[in-house]
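What follows draws every value from the coordinates through simple rules; no lab data is involved. All of these numbers come straight from a predicted model, not from anything done at the bench. Cβ atoms are built from the backbone, for glycine too; each structure is taken alone.
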Structure I
Amino acid sequence: MAADMNADMQNKLMQFQQIQQQVQVIGQQKYQVDIQITELEKTMDELDKVKKGAEIYKSVGTILVRNDDKEALKTELEDKKETLEIRVKTLANQEKTLKEMHQNLQEELTKAFQQDEKASE
């Protein structure tokens, strides 16, 4: 029975560590998407300041292409921002779920280790 408990605890400990790593990865992804959203907001603010008739360029891959339709460009940027905001919400939900799982496993492991210590005494 003790061997089974030990294997179960090892499995939970491994799950605990994997979830911890997943939370870190999701946090990094969320941070990167937040940066992209901030950059888009700054770009849209600058685009609003551009006077009518001014030349506007957008980045396509590694080149800049002239864009004569300011409103279409604004719509494109807003759509991209909306998509990124949805991605951030999805990542936040995943992060929340994983943190809850992490917390539950931590509690289970703590109880199991405490019971092991009492049994050893």
Structure II
Amino acid sequence: MAEKKEKEFKLNWKKLLNYQSIVRQVPFLFYLAFLAIVYIYNGHMADKTVRQINATAKDVKELQWEYKSLKSEVMFRSKPSQLTKALQPLGLNELQESPYVLKDSLEQYMQTANK
């Protein structure tokens, strides 16, 4: 009995390895090859995307640092003491007197005409 099963198993392998059965399996082999190519392509694209994300994150960090440094510089330069130092070479100084309020004569005329 065991010899009969062994013979059948050997015969099955011979049937699977003949030319006709191999030709019938070609579309399936092409399908497997296509899936392998898609799998490899997907892996490469994922690596490329990760590299792009890392580069963008690095750029964002650099730009945040630049923004913060420029913001602090602008805040420092906009202090009144720093403004007076920057404007003194141009001959501009702080007002020592209170400013004059100028009134438009047309406004006064319109107010008196409406009454």
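Of note:
- Test item: FRET efficiency 1/(1 + (r/R0)^6) of positions 58 and 98 (r between Cβ atoms, R0 = 30 Å, to 0.05) calculated as 0.25, pick one of I, II: I
- Of the structures I, II, the one that 0.05 was derived from, the read-out being FRET efficiency 1/(1 + (r/R0)^6) of positions 50 and 90 (r between Cβ atoms, R0 = 30 Å, to 0.05): II
- When Rg and Dmax of the Cα atoms in Å is computed across structures I, II, the figure 24.6, 83 traces back to I.
- Of the structures I, II, the one that 9.6 was derived from, the read-out being mean count of other Cβ atoms within 10 Å over residues 18-25: II
- Read-out FRET efficiency 1/(1 + (r/R0)^6) of positions 34 and 66 (r between Cβ atoms, R0 = 35 Å, to 0.05), computed value 0.15, structure in I, II: II
- Which entry (I, II) yields the derived value -30500 for helix-only ellipticity at 222 nm (-39500 (n - 2.57) for each DSSP H run of 4 or more, over all residues; to 500): I
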